[in-house]
Structures are given as C-alpha cells and as structure tokens.
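The structures come next, written out as structure tokens.
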Structure 1
C-alpha cells in the first residue's frame, strides 16, 4: 500500500512538472482526482460513522408517503435573498422586440418616430393588432409564459439580461432550488433529491434519500409535494440533466405527473455573466471565486454510485454523509447565485 502511494506521488509530480499550467495547482488538489484518494476517504468515513444511523443526521426523520416510507432531512439557515423590485413588467412594455416582426433595427426606427412602448403601438397601423393582443394578456401573463417569450426574443445583451431581471416577477416562495444525485448518467435510480425554498429570511432545505433501492417512488412523491403550477425550478444544468432524468424515472415507474414547470437553469446565466472571468463555470468554481467558499471532503459525481453501493453493502451511513452535505450545499448555493446574478444585471 505504501509503495502504491509513493508510486502515485511520483507519477503525479511528474505530470505536474510537465504541465504548462502547473503553477495554478497544488499537489494536494491534484491528488484529489485519483481514485486512491476517494477510496481512502470512504474507508475513513466507514470508521467514523460505524455506529451511526441515518436518523442520527441532524434534521432527519422517516416520513410516510402514498408509496411508502422514506427519509427526509430538513435544515434551516439564514439567507439574505432580497430581490429589489425592478418593475419588470413595465420594462417589458418598453421592449418593442417582444412583438412579432420587430427586431433591433425596427425597434430603433420606431422609437425615433416616438413609439417608446408597446402600448404606444396601438396607434401604429402595422403593429396595433399585435400590440393589442400582447396588452390583453399582459397583466395575466404567467411567469412560464414570460420565460418562453423572452427565450424566443434574444437580441444581444439587453435581452439576455432580461432573462435574469424577470425573476422579480414571481413570489420568491415559488422558487424550488433543486438538485439530484443518481447511480449513473441514465436509466438508473435517483438516490437523493434536494429542494430548497425561501421562507422569509430563511432558506429551508428538504432532502429525500433512498435508504434502499425500493424507495425511489416514495422519494419522487415526497419531492412532488413541494410543487404546484406556480413553482419555478432553479437548477444548475437541470435542463440538460436533472429534469430529463426525473422525467425518465417517471416513465420508468409509469407515473403521470405534470412536470413542465417554469425553469431557470443558472448554468447558462453563469456562462453569460461570468464565463470570461472564471477558469470554468462549474458550480464549485463559482462558489470559490465569487463567494469565497471552498468545500472540504466533497465527493465528485463519478464516485457517488460506488459510495452508495458501499453504504448498502456495509450498512454504514458514512459514505453517504458527504454526499448528502454536497447536495444540500448545491441547492443553497443556487439561491446565492440567483441573488448575485439579479444584483449584477440590475444595479452594477
């Protein structure tokens, strides 16, 4: 074992010496990409939590769902989530490009002629019909409809900013900051779903954990209890991964659930706002460079299936403790990200 570690150290040092960007990495950071590091961490966790149960985790309790029991872990912490009113619907009224057949140049021409708002276009021969239809639905427009409309009309920086500015429209209690952990990339169970919600000056995280592989239906049902037609998913790469994955599991279990909700995927916003100033736009990179947060003993996604299988085979919660904490930190960070993004596009 000692010889293996010495050989690994020698190999990693050799790689670092030949790396053009080696000055950006410490040896300890680089070692953490190796399976040996995470195997050792897993063994330490098995020893540390040998006599502990899942219900020893702070905020945990076994709950009953229509599909059986599962474990829920609830934690609450303070948060400053203040989205100052930016009167966004009034801003929409000044965005003529939201009407069909009006782009940047046409908008500039119309504004030079004195048509500064969509409402003013009620007096324009060519655009009054579209303006009238827009204004008829304006006050009752759902947030999901607003998102769809803005996504259909992307004309440079102002329009991309609007996709972030519009988060002032829904009540903050409708935001569902969500993340899942799975046993692989496709067609395997979801082992953990986390959802965080803003309640006054607090953010409350609720996590649902698959104690064994028979509990996936209960975990899904418990998560859906947080959702209604006004809910807004807030994720990081959730449009590509989390939401399609959940839909796939619904199909697997033959569950008919309306899961087409308004969705803010902050990965795209992060690339747009911060892509030029960060080494990459991974969630933990943003935490480090924008918020000064660095995680300890965090377990990358590729090791989660192995950690979960060890939890099952050893009947020891140790390997799952950092994964549960990883998931909780992910969903809480999403709230911080969204507040920071909103502040930047509105006031900086």
Structure 2
C-alpha cells in the first residue's frame, strides 16, 4: 500500500499548472486543461494504492477539462471514474448529459468516451475522491452501467450514504494503516463500489455471494456506528434493519473473528475513551459520556472500561489531564 500526497505549492508558481496537467494525464488519462488560475495554480493530489483498486484525492481551483477522441487514442486506462464530490461545485458532460454536482454528490464517467467537465469558481476549492474502477473487472453489463454516466447521484441515504461515509473515513485513516489492512480494505472498497452500482441498476443478483456479504458488512458497520448511542442496539435490531436473520448476522461477524455484541462494546468504549481524553469535554461527567455512547448504567460502563484498558474511567481521565498540564502547573 502506498499513500502519497503532492502539493503544487512545493513548486515555483510558474511550474504548478504544468505539474497538475501532467499528474492528471498520468493518473486519470490525458486531458486538455485550462484555467484562469494558471499563473499560480494551488492544488493538491493524493494517490492511494489499495492493491485491487486505486483512489485519487484532489483539491483544485476553477478549471475546465476536456478529453477528446484524439486524447483517448493516445492513452486509455479503460476505467470508470466513480467520484465523490467533497467540496465546491463541479460539472461533467458525457453522452450528452450535462450535470452539475456539489458536495455530497456521487458521479461517474468513463475514460474511453469523450467528456468535458471542470470546477466552478466559488468560496471553496473543488475537492473530490475518485475511485478508478477497471471496466474489465465490473460484474455488471457495460451497456447498463453506461446509463449511469454523467448522472448526479446524491449520497443522502442507503448505499450511496454508506459509500460516501466509507470513502471519507478511508482517506482520513489510510495513513495510519498497515499494508495488510490496506489490502483487505481494497477488496472491501471494490465490493462496496460494485454493490452501489448494482443497487442503482437493480442488478444485485449479478454480484458474487462474497461481494454481497462484504457489502452487507459495510452497511451493517455504518448503521451500528451511527446508532452506537442507542442503548437498545443489538443483534435483533441490526438484523431486522437489514432484513436478515440473527443467525446470518452472527455468521457474518464470526467470519471476522468476533461477535456483533463484542464489536459494539469495543466501538462504544473507544468513543468513550476518546471523549474522556478530549479537553473540550472536560466538563461533561463520566456518566454523561457513558450514556452518550450507549452505556446507561455507570457500573456496567466502569467494569467494561477497566476490563478493556486496565484502569477506571476516572483514573484514565485524570491521567490524560495530568499529561497535558505543564510541569509546575496546579494539579500537575
């Protein structure tokens, strides 16, 4: 796994725009780019290699990008670019469909067909996370998939929201991942993208059982994370929400070497520990922190916290506070 972040500001102002054009041509495909900001083009790009799938993160000012038939003949990675708009406003036109997107939207285009697109001027730079999906590896009919090109797909709920949340978290956490974790998440990322497209096309039956299971696990984990504060959260609630049996749910987590109940407890404790160490929450009582993350009974929380971290919640908060205070300060 490799994760490299590049900044145009590391170069002299006169070289920044040329660097950006070269980088996009290598990573996405040759395009003709113009911009009113060529004299001082401030942009960043991150390249994430997860083995079976690659991602590119970008942040850039207003520009226009055109991919012509001649440029396609020069070089074509034969990929679909499934993209999450993270900030700013962008547009894309392919197959005569002209679409404007904003933060929170998903959109896709294909490198083997001409397109033009770009970003609008605004208070914020355009920011995006692009997944490069090989056309040859897509388990869906290309003719149907092409019907999704240049279509705005808001990530407001269901699988689209799960995919958007997952991509943001992946980009945020990938610098701390081991190569083994990154490889494992590469397969999950690809499965989740395929499941999202299959859902848009009502073609889930075309996915392999392993892909469906990994996609389902991603949806379950996202649901659990969103509802950790609900003390009633448990196998029955989770199974009913995802229209599966409790037994099926148990099998999914057994394959990960854990149980849903243990995973929920661990994630709640991790959030509680983070809150207890957060100086912005120092006025929040320990009981309130526990209740915030689904521990309604203080005794249960204290016992679980001590078993996980070897000390009481009060002792942990005190020790973290003491480490933050400078030597000689009152209470240090």
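Taken together, the values in this text are just the output of simple stated rules run on the coordinates, not laboratory data. No experiment lies behind these values; they were computed from the predicted model shown. Cβ atoms are built from the backbone, for glycine too; each structure is taken alone.
Structure above, values below:
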read-out: Label whose coordinates, when relative contact order in percent (Cα under 8 Å, 6 or more apart) is calculated, return 12 (choices 1, 2); value: 2
read-out: Identity of the structure behind 1.26 (criterion: Cα Rg over 2.2 N^0.38 Å, for residues 101-300 alone, calculated), options 1, 2; value: 1
read-out: Structure (1, 2) behind the derived value 3.5 of distance in nm of label points 7 Å out along Cα→Cβ at positions 61 and 237; value: 1
read-out: Given 0.10 for FRET efficiency 1/(1 + (r/R0)^6) of positions 133 and 181 (r between Cβ atoms, R0 = 30 Å, to 0.05), calculated: source structure among 1, 2; value: 1
read-out: Given 0.15 for FRET efficiency 1/(1 + (r/R0)^6) of positions 93 and 173 (r between Cβ atoms, R0 = 25 Å, to 0.05), calculated: source structure among 1, 2; value: 2
read-out: Label whose coordinates, when distance in nm of label points 7 Å out along Cα→Cβ at positions 69 and 261 is calculated, return 6.5 (choices 1, 2); value: 2
read-out: Per FRET efficiency 1/(1 + (r/R0)^6) of positions 213 and 317 (r between Cβ atoms, R0 = 41 Å, to 0.05), the highest-valued of structures 1, 2; value: 1
read-out: With distance in nm of label points 7 Å out along Cα→Cβ at positions 37 and 53 derived as 3.6, matching label from 1, 2; value: 1
